[in-house]
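Below: a set of structures, written as structure tokens.
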Structure I
Amino acid sequence: MSSSTKGLLMRVSWMLAAIGAINWGLVPLGLNLFNLPFLSDNLGKLQVPFYYLIGAAGIYSLVSFFTFITCRESCGS
């Protein structure tokens, strides 16, 4: 995978993880972004796969973060 593709994947995964984190922070306040009328009508059956996509982005972000930290410590950067 080229570095530009990895960079794009990283940016998209961080953005999706941030959306998931914001939504998770709003749920205790009684507001779920994915249950808002204008989104739930448009997402329809894509709502559950979107949750999976956000979860996968969070996992990818964590793995890439810890890979970066490990490489940074061992590579001497």
Structure II
Amino acid sequence: MFFKFIIIVLILMMIVSLAMGFLFISKDPETSDQSKTLTLLKIRVTLAAIIVILTAIGLYTGQLTINPVPWSP
């Protein structure tokens, strides 16, 4: 359950970073601050890498399972 909670929090952080990047770009496209957008892109890539690593660790240790069929006991 801990892995699921952490992964959900990381996905929400990624969505917030994506929304902030969209706001920076859409605010004024001609004078958009490229460094802020690049920083947010780096944050999203890092979060995605952490999510992949945590998912792999969770599957390997058995904390996360592949979606079981609902009719199995």
Structure III
Amino acid sequence: MSQKLECVRDQARELPDAEKLALVDTLLIELGQPDAELEEVWAREASERRQAHHEGRLHTRDYREVIERLRRP
């Protein structure tokens, strides 16, 4: 592994999980080869969450509250 790659990997490890996921998504799109199995799993998860939300079984939080909480030191 090159030093540059090791540096990027180390920086990525420090990112919040949401940003890590966004980075992975960006890299997969750039490669043009998204993982079909992963796409299927996420599609199923999204569908299940949507159904749970419509049935009132999913606890949700207001976007502004989440962002405010994340910005606190």
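Per-structure values
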read-out: Among I, II, III, which structure scores highest (criterion: Rg/Rh (Cα atoms, Kirkwood Rh)); value: II
read-out: Per distance in nm of label points 7 Å out along Cα→Cβ at positions 27 and 51, the highest-valued of structures I, II, III; value: III
read-out: Percent of Cα pairs over 17 Å apart, for residues 19-58 alone - highest-scoring structure of I, II, III; value: III
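Every number in this text was worked out from the coordinates using simple rules, so none of it is lab data. Predicted model only: the values in this text are computed from it and were never measured. Cβ atoms are built from the backbone, for glycine too; each structure is taken alone.
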